[in-house]
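Input: structures, listed below.
Nothing in this text is a laboratory measurement; each read-out follows from the coordinates by a stated rule. Quick caveat: nothing in here was measured; it's all calculated off a predicted structure. Cβ atoms are built from the backbone, for glycine too; each structure is taken alone.
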Structure I
Amino acid sequence: MSDSKQNVWASGEVEFSHTPYSPFYKDEHQIIYSSVLYNFQVPYEFTGWRDEALSWETSCYIHGNLNPTMTYTFQGSGAKALLSKYCVNTFEKFPVGTGKHCFTCSEDGNITADGVIIRNGEDLYTTYWMWTLMPAVLPDFDQYDVSFEDITARRALLQVGGPRSLEAIEKTFQQDLHDIKFNHVRTVEYKGYEVEVYRMGMAGTLAYELHLPIEFSAELYNDIYEAGKEFGIRRLGLRAYQMQHGMDGCTQFGQHYAVAGFVTPESIGGSMKDMGIDVYFHNPYETGQGFCVKFDHDFVGKEALLKIRDSAHRVMVSLEWNAEDVGDVYASQCTDEPYQGFEGPTQYSTFGIPTCHDRVLNAAGELVGASTGRTYSPYYHRMISICYLEPEYAVEGTDLTLVWGDPGTRQKDIRVKVARFPYFNENPNSKFDVETIPHPVFE
């Protein structure tokens, strides 16, 4: 065993490092704290969640609240084989300089980790947010020629998204970046630092991630913010960021599904709570990510996912909530018998709010789906959610009923209608034609 492996695995546990993170901001309205894995500060909002939420649909935004991002490297001739054993994605078509949204699953096919993996070199892979992958690979680590390094403390991740995001980063870097294709990475030299520009993100439209040394992150954040003012840039606080995933169809651990080992009876909510934790686990086909599953290699959960693929499994749809019924929930808060209230513009599991699953019923009152990630859209002026739904009901326009409220509370039957998924599907990143944006001209 190499010295690096001994250092990392000596205790038999992953040694998570801590980013020396300080906020990029001087004028935040409110600071809140998270201690899921680390203690760190994030701004709650800047110009208000409505204004910030419109930015990924009408202009652009910058977001730095994902720091620290759990970032790991796997390097060596065995890196591909080790990651392939646990990831449902294929690594056969994975050129250097590209990335993938990757998933690992349990033996029964439920998601245990998801995040991004970038192939930075022939035998070098960098993972982002795949922190639950580490306990899984531990038993097999010594069987592969691979070294592992936790570089979380040295790297930062910034997100710039929205239809004018390319213009903002091109003005900042004073470079034409039109040639970066979706899921491709290009390294840019700026102020003596190397910055990886990766075309992907949660905006639902054109978006980029910037990976860079932590010591330069605050300066770059502010440079992009200043350059982006011409294009209507907004800084996203935590509140607005949480709204993206439901509207843009990006299912997320904690908001739309649970992961074994990181969920308890106390951490779940909604009208399905009395059905137990198991109904909060989901597989990639249910979450709309079945296209990522490739059966050209052996991986944990393969047999279960083959059976799911070939069965009439639940599919993901959006639900539009009836405005009168939503209004009734709000109005009831001013009575002596209120329904369970809506906490903020979206239902998100951070900071004590549980992962929420609500029953969805057909006209006969039979359970046909699970709704999660309730979000109000200031762009569409609708309350929407995403739903794991039996396939025979997954037809746009189908009327169903959602049961709102935890067992034991005053519950409300809310009329819902099946809608498109993702709900915000205007010019998605993978199809966005950047040639419709003028190339920059620099003096």
Structure II
Amino acid sequence: MTNLRIASFASIIWTCMIFNASAGSLSDQDTARILDLKETALSSNLAYEIDESLTTEVGARRVGTAGDKRAVEWAVAKMKQRGFDRVWTEEVIHHAWIRGTAEARIISPYPQKMVAIALGGSVGTPAGGLTAEVVEFADLAALEAAAPDSLKGRIAYVSYRMERKIDGAGYGPAVKTRSAGPSIAAAKGAIALIMRSVGTDNNRIGHTGGLQYNDDIVKIPAAALSNPDADLLSNTIRRGKPVKVFLKLTAMRQDDIAVTTANVIGEISGSTNPDEYVVMGAHLDSWDVGTGAVDDGIGVSITLAAAHHIAALPTRPKRSIRVILFAAEEVGLVGARQYVERHKDDMASHVIGAEWDFGTGRIYEMTPGVGPSALNSIRELAELLAPLGVSLSPKNDARGQSDMSALGKTGMPAVNFEPDGLKYFDYHHTENDTLDKVDAEALKQNTAVYTIFSYFAAQSGIDFRK
């Protein structure tokens, strides 16, 4: 048999498998309704309009700020406006942090201004700032390998450059420095940490993002340099002369001051199994330097628009569709963790979940995380999504993205949708996270995918755990 005939035969067998897997999951009427929902989402500007509303009427919404409070009120009103049957909030507690201002410059041997931004949660420098010699490390592993006390009285500088990847895979290796670097540097005797921004752009803008101090180690100030200024500092160090840098952060941790925010939850109530929940998630909070249009205004907009399209149907799907706009994601999945704690006795009723918290382009792949028997039904879903350019990953290891990972750890099945993220880290956690970076046409495809997923999961009755 020729290779062409083998390929054709395999294609026929695969088609038959898809067809047989389809039988019994959805009725012809259900399938027709999904196709109608797809066309509705693809022709609607609703998701973009929601993002425009959020970024114009609220803007930046870091936890504990006035913008965060406005965002909760906005989300409740928007859900009610968009036809949710139930809308409520659940209190989330965190602690206060003040960003303040950031100044950085090379003092010697060649005086230069630099652009820097405090990492989220950083302590401040002394009131007058600090000046010290800089020691460069290629990556976090090199910093970890430094001898004890070798950085005493110095500033540690990690110059690792994030790689641009369509799936965001360059983020993990880069973000480790932001998370753990300050405490590792402090353990070596450093008085501050500066790092190349976790970003793929060449703009003279710093990327913020949360750090995680080790409570057993002294907390030192930590800041990110813009990519051009990281280049400048590395070029200066490369000349072989001692390099001194001035750093001043007026940031202030207020761990003893509690701030209250909320997860905002809306439901389309199921017609026959209202106590079973198909979950769509996004995080409502953002960092304070942009307007949060991309991170995570896109996710907020997709999930609200998808639920609205389903709510506009003449009949409700069998299961409830629950949209959770999580609070305080940027500071450590705080809202998601508190949601799981609050709902620990009914997590078994969360039948499957999906979140959006990455990407600016079209979804190109779906990765499931379901039981072996449910895989046939996932293939049926994949068949519905294929015309939108979404392929099915051969993996079955999804545990939920971002906040949804906290629910996934309890055993909730999940689906991860992979969008084009080549440009995402150009804007991530910067002043450039604004509405003009949102691709309105891609947003339609993304919304169609989430609409199909949520209606399919709610109407089919599949046990995704089996």
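Given a value of -5000 for helix-only ellipticity at 222 nm (-39500 (n - 2.57) for each DSSP H run of 4 or more, over all residues; to 500), calculated from one of I, II, which structure does it belong to? Matching structure: I. From which structure (I, II) was P(r) over Cα pairs in 10 Å bins from 0, in percent, for residues 174-213 alone calculated, if the value obtained is 30, 49, 20, 1? Comparing all candidates, it corresponds to II.
Of the structures labelled I, II, which one yields 60 when volume of the Cα convex hull per residue in Å³, for residues 142-189 alone is computed from its coordinates? That value comes from structure II.
When distance in nm of label points 7 Å out along Cα→Cβ at positions 54 and 246 is calculated for each of the structures I, II, the largest result comes from II. Once relative contact order in percent (Cα under 8 Å, 6 or more apart) is computed for every structure in I, II, the highest value turns out to be that of II.
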